[in-house]
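Listed next: structures, encoded as structure tokens.
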Structure P
Amino acid sequence: MITRLTGKLVACDLTEAVVDVHGVGYAVTIPVSTYDKLPRVGAEVVLHTHLHVREDIMQLFGFGTEEERRVFRLLQTVNGVGPKLALNVLSCMPIQAFCQALLAGDLKALSRISGVGKRTAERLVVELKGRVAEIAPAAAFGAKTPGAKPASREAQDAVAALETLGFRGDLAQRTVLDLCAALPPGEHTAENLIRKALQRLNG
């Protein structure tokens with residue numbers, strides 16, 4: 001089992017990273033949430049990995065954090081959820097927002113994830129609602145107050161721009177808040193927040 005890769009990032013896009021480990025290049029399928037955490041090409045990268053094996057294929061998935069990999073694996077315990085759909089969840093919704101949707105039974109929010117219909121959303125709530133603490137303890141017990149507004153002017157401008165583009169206000173706010181918490185202060189410009197928010201929301 002390949003559980004971790006440490007090497008040089010030689011190429012990447014929104015769905016795949018290629019990591020050189022002592023001369024061997026590993027193609028790793030990644031979610032947008034991991035893409036956002038990747039260093040520049042040529043730098044050293046560490047990915048937590050999951051090797052998916054079927055009769056006709058072996059596919060390596062990589063994640064920027066152990067939390068992302070844990071969510072990826074737990075999602076696949078739900079009937080009808082495979083690697084592709086689990087990856088879509090991580091690409092389309094921050095882990096904290098996903099946990100909040102589970103706790104609230106928010107089927108509409110879950111159904112916005114690519115590939116998730118109403119029945120799948122219902123199964124996610126039924127089977128994972130009681131496991132939110134297992135999925136992401138920080139999200140379960142340290143979630144931000146719903147409706148809290150981003151404090152900085154740059155963040156507020158980013159939320160306003162996302163609303164203008166048609167995204168729901170609460171979804172735009174949660175996304176920008178999550179980005180502000182994850183990114184260093186120097187990357188909190190409105191332009192950068194909008195770009196990264198669109199990657200998450202449209203991934």
Structure Q
Amino acid sequence: MAVCSYIVSCEQTNEAAIIDPGGDEDKILGLCRENRLSVKYIIDTHGHPDHVCGNGRIKEATGAQIIIHREDALFFWQPEVKEYFSMLGLPESPEPDILVKDGDIINIGNEELLVIHTPGHTPGGISLYNKPNCFTGDTLFVGGVGRTDFPGGSTEELLQSIQNRLLTLPPDTIVWPGHGYGGSKSTINEEAKNNPFLSGTGI
């Protein structure tokens with residue numbers, strides 16, 4: 001479903017994390033083997049099936065621990081929510097191993113990812129910041145924003161997350177989005193000035 005999955009690694013230790021393995025597990029695992037990476041974590045920016053459908057296969061192959069925000073763990077493992085999203089026909093994720101909250105640090109070797117809680121697309125959506133990079137999941141795209149019409153979505157919360165949590169990052173921060181809408185990457189400055197979905201939000 002055109003999910004942007006990312007492999008983040010420490011050059012000194014070769015420890016790695018896979019962000020949002022939304023399919024193409026063979027390709028992801030092949031890249032990890034080619035680069036001799038030890039996958040420590042699978043990090044889900046949110047719990048939608050298109051972003052977590054590769055969790056089980058990756059975990060089985062690597063032994064990596066699954067990380068998700070505690071709010072999405074509570075929301076997406078409710079039976080009625082699981083039943084709703086089963087209509088997509090994608091594999092379910094195993095239950096998460098680690099629950100995070102805003103401000104937590106995920107250590108990958110000598111690298112750190114700061115957890116920024118950015119609800120709106122889902123209750124527990126997160127972005128992951130490692131200067132100058134920010135993995136924004138389905139909160140902020142290149143020239144777009146995440147949809148809010150699924151269960152648990154909130155347009156007001158989404159725009160507040162972008163305004164108060166993402167656009168306050170340094171202007172040259174590189175935006176790595178959860179889908180390839182409008183291009184593969186951008187910057188906070190470019191999105192603040194040019195993203196048509198942010199007009200009228202006071203940003």
remark   = When P, Q are compared on mean projected area of the Cα convex hull in nm², the highest value belongs to P
inquiry  = Quick check on the output: 18.6 is mean count of other Cβ atoms within 10 Å over residues 21-28, derived from one of P, Q. Which one produced it?
reply    = Q
message = Comparing P, Q, where is Kirkwood radius over Cα pairs in Å, for residues 85-156 alone highest?
response = Q
Answer label among P, Q for the case where helix-only ellipticity at 222 nm (-39500 (n - 2.57) for each DSSP H run of 4 or more, over all residues; to 500), calculated from the coordinates, equals -13500 = P
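Quick check: 25.8 is what I get for mean count of other Cβ atoms within 10 Å over residues 117-124, calculated from one of P, Q. Which structure matches?
Working: P: 16.1; Q: 25.8.
Of the structures listed, the value fits Q.
Values quoted throughout were computed directly from the atomic coordinates according to the rules given, and no laboratory measurement underlies them. The shown structure was predicted, so the numbers you read here are calculated from the model rather than taken from an experiment. Cβ atoms are built from the backbone, for glycine too; each structure is taken alone.
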